[in-house]
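Heads up, there are several structures right after this.
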Structure I
Amino acid sequence: MSKIPKKMIAGDVWDDEIFKVVGEITIAFAQLDHVMCFLPKRIKRKSVRDLSKQDWKDIKKNKFIPNRCKQIRREAGDCLDEAKRATLEPLLAKALDLNDQRNSVAHGQWGYKKAKPRGDILSRHRIWKGEDRRVIFDELKGLRDNIRSLRDDLQSVIPPLSYVPENISQS
């Protein structure tokens, strides 16, 4: 992390690859968020149609990743064996870390600095929690890949229920 620049300018000075990877981070995290939203029901082996009013209230109440992780841990403690919980725990820790990294992208202060008002751009910046996280394409790609990997790992550890709706034939 580098020193926060003074007089940073807001503007669209990003390469197309940066715009693209930021969009991919956003989509991947939305998918991860969805997986984590319904992980408690998967742990309890419930389908969406079997969720109670309280289940839906819990989903709504736990809309932030740290709260979801706590909810998932509670459900896992009640419903999963020790081996499954041991597999799940590092994934939840990773979710908390990736949540902060994603927030630095989605909610950080993005800008750039010039030597003179009409001069060349000297540097590009992404400020989050008082630190300059910079704008480095390979780091953003890595974040995208880590989010996708976690999304897939969580679905692998606690897979969705498979069912055939009653009104569809099984032929």
Structure II
Amino acid sequence: MGIFLRLTFELHCADTRTQNRIMGKTLDYFVDNLNNETWQDNASKKIRINDETQIAIMVYLRFFRQAMIEENKLKSYAKYLKKDECLIIDPIFILEDYMQLDEDKCRERVCKEIYSYLEIVLIKYKNRIHDFDVIAFIPILKNRIEKIKSNSFPYVEHDELEDLLDGILDENLNLIE
């Protein structure tokens, strides 16, 4: 299989359980569908010469509160690790920008903003990523993200944490006594 991309995310706490559920579900859906091995294997045949699995791009999405970003002087960054032949992309997004959105609007905004960031970084590093045709990959990535944005794939529910919190926290994240 030609797996070349890995995404993960870090999400800080929103103001309510509903907001946390929407953000968590949206990011799970986004990450799950870009980490999809069948899609990556098919895309790999169009953008790589060597069809073996080698993670060429690693993306760490971080959604933090504005105050934490400012206090800790956090910044988005990208760096190519030559010894690992891997581009690390680590963008930071302001959580408050998403907290008042319903699920559809949140998914649309996440898709739009992450794609815009990835496109800029990928073009900047296009000549450094070994055995990877960035110019051929960008429309493939855009098409996949458009499908995610339009909710074209089934959701894989990750409700274990929510199930655990039922009966412990109320909607405003207060302990239920």
As an exercise: distance in nm of label points 7 Å out along Cα→Cβ at positions 109 and 125, calculated from one structure in I, II, equals 0.8. Which structure is it? I
From which structure (I, II) was Cα Rg over 2.2 N^0.38 Å calculated, if the value obtained is 1.31? I
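Please state which of the structures I, II yields 2.6 when distance in nm of label points 7 Å out along Cα→Cβ at positions 21 and 117 is computed from it.
On the way: I: 3.4; II: 2.6.
Only one of I, II returns 2.6 for distance in nm of label points 7 Å out along Cα→Cβ at positions 21 and 117, namely II.
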Comparing distance in nm of label points 7 Å out along Cα→Cβ at positions 37 and 77 across I, II, which is largest? II
Which structure, out of I, II, was distance in nm of label points 7 Å out along Cα→Cβ at positions 85 and 101 derived from, given a value of 3.6? II
Taking relative contact order in percent (Cα under 8 Å, 6 or more apart) for each of I, II, the highest value is that of structure I
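Could you tell me which structure in I, II was used to calculate helix-only ellipticity at 222 nm (-39500 (n - 2.57) for each DSSP H run of 4 or more, over all residues; to 500) as -14000? Numbers along the way, then the final one.
Values: I: -19500; II: -14000.
Considering all the candidates, the number was obtained from II.
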Read-out Cα Rg over 2.2 N^0.38 Å, for residues 69-140 alone, computed value 1.32, structure in I, II: II
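Every number in this text was worked out from the coordinates using simple rules, so none of it is lab data. Note that this is a predicted model, so its numbers are computed, not measured. Cβ atoms are built from the backbone, for glycine too; each structure is taken alone.
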